Structure I
Amino acid sequence: MSDLHLDAKKTALVVIDLQKGVVGRPIVPHTASDIVERSSRLAKAMREKGGAVVYVRVDFNDFLRLPVDQPPAIPDGPLPAELSEIVPEAGMLPGDALVTKRHHGAFARTELESLLKAHGVETVVICGVSTSVGVESTARQGTGLGFAFVVVEDACGAMAVEEHAYAVKIIFPRLAKVRSTDEVIAALA
C-alpha cells in the first residue's frame with residue numbers, strides 16, 4: 001500500500017518489550033530474531049530522517065498485579081534486573097529514549113505521552129512483542145490520547161499465531177494503518 005507518507009519530524013518509533021526476559025521466549029508468526037532485526041532497521045531509518053526513537057521495557061519486579069483470570073506468568077519474588085534490559089541487537093543508541101512500564105500499555109503511568117508531545121510527535125510507528133498485549137494496549141491507549149498509529153506487522157509477534165492474526169486483521173485496522181517494515185522505511189524517504 002503506497003498511501004503511507006510519514007513526516008519523520010512528527011513521527012516516533014516506539015519499540016515494545018525487546019528485552020532479555022521477553023525475546024528469549026518462542027514468538028510467532030515472526031521469530032524474535034526477525035522482529036529484533038526489523039526493529040533495529042526501523043530505528044536506524046527513523047533516526048536518519050530525524051524522527052524520535054523510544055524503547056519501552058517492562059519492569060517485571062514492579063509489574064502491576066491485578067485480580068484477573070489469567071495473570072501474566074511472572075514468578076513471585078525478585079527477578080534478575082537484566083531481564084528488563086533491552087537486547088543489544090535491538091539497536092538502542094544513547095540518544096534514544098527509554099520508558100519503563102509497569103503494565104501492558106506503555107502510556108499508563110509513564111512519561112511516554114509527555115515525551116512524544118515534547119518532540120511534536122503526531123504519528124507513532126509501533127512494533128515489538130507481544131502483538132496482542134503490549135503493542136495492542138499501547139496503540140489503544142495512544143489513540144485515545146490523539147496519536148495516529150502505524151503498526152509494523154512483520155516487526156511484531158505474539159505467543160500464539162491466532163493472537164497475532166486477530167490483532168492484525170481485526171483490531172489494528174480500526175486503530176491504525178498496518179504496514180510492513182519495508183513500507184514504513186519507504187514512507188520515511
Structure II
Amino acid sequence: MANETWLFGYGSIMWKTGFNFETSELCHARGWARRFWQGSADHRGTAEFPGRVVTLIESASEHCWGTAYRLPPCEASNILARLDYREKGGYDRTKLSLTLSNGSTITGITYIAHPHNPHYLGESSLEDIARQINLSTGPSGSNKAYILELHRTLKQHKIHDSHIEKLAQLILQQTESTL
C-alpha cells in the first residue's frame with residue numbers, strides 16, 4: 001500500500017481522466033473547498049479573455065469531495081508527467097490527505113492553483129464569475145460546458161457542492177435571459 005499512487009480529481013479529471021487507473025472511489029479532502037477562482041487561458045478561455053476553472057482553497061470548516069484514482073505502478077510517473085503538462089496553466093502538483101468513502105485515509109496527489117500563479121483570478125461575486133464563464137471559450141471548448149459537466153458529474157455521484165450548484169444555476173439563468 002505504501003507504493004500506491006493515488007490521484008485526486010475534483011474538477012475535469014472526474015469526467016475526462018485521459019489515463020489508465022486500477023480503481024477509483026469517492027473521497028474527500030478535509031480543510032479544502034472547490035472554487036472557480038483560477039483563470040484558464042489555455043483550455044476554457046484565451047489570453048485576451050480567460051475562462052474560469054476550479055482550484056482548491058484552504059477552508060478549515062469545509063471538505064471537497066471528488067474521486068481518488070489508484071494509478072498502475074508501471075504507468076504512474078508517465079501519467080503524472082502528462083498531467084503536469086495538462087495542468088501547466090498555473091497548477092502545482094500537491095500531496096494531500098484524502099479520506100476514502102470507507103473511512104480509511106490515504107495520501108493523494110492533486111493539482112492546486114495557488115494565489116501566487118499568474119493566472120489566478122481569485123474571489124469575485126458569483127454573478128460576475130457566472131458571466132465570465134458564460135462568455136468564455138477556449139481550445140478545449142466553452143467554459144459553460146466545463147461547469148455544467150462538473151455539475152452533472154457531482155450530481156451523478158450525489159456530491160453536494162453549493163458553490164458549483166449556485167454557479168450552474170446562475171449560468172443557466174443568464175443563458176435564458178439572453179435568448
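What follows is calculated from the coordinates using simple rules that are stated; it is not laboratory data. Since the model is a prediction, treat every value here as computed from it, not as a measurement. Cβ atoms are built from the backbone, for glycine too; each structure is taken alone.
Could you tell me which structure in I, II was used to calculate Cα Rg over 2.2 N^0.38 Å as 1.01? Spell out each step's value before the answer.
Details: I: 0.94; II: 1.01.
Traced to structure II.
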Among I, II, structure where mean count of other Cβ atoms within 10 Å over residues 34-41 as derived comes to 23.9: II
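I have 31 for relative contact order in percent (Cα under 8 Å, 6 or more apart), calculated from one of the structures I, II. Which structure is it? Don't jump to the answer; show the numbers that get you there.
Values: I: 31; II: 27.
Here the read-out was taken from I.
One of I, II was used to compute distance in nm of label points 7 Å out along Cα→Cβ at positions 98 and 162, and the answer was 2.6. Which one was it? Could the numbers behind the result be given before it?
Working: I: 3.7; II: 2.6.
Label of the source structure: II.
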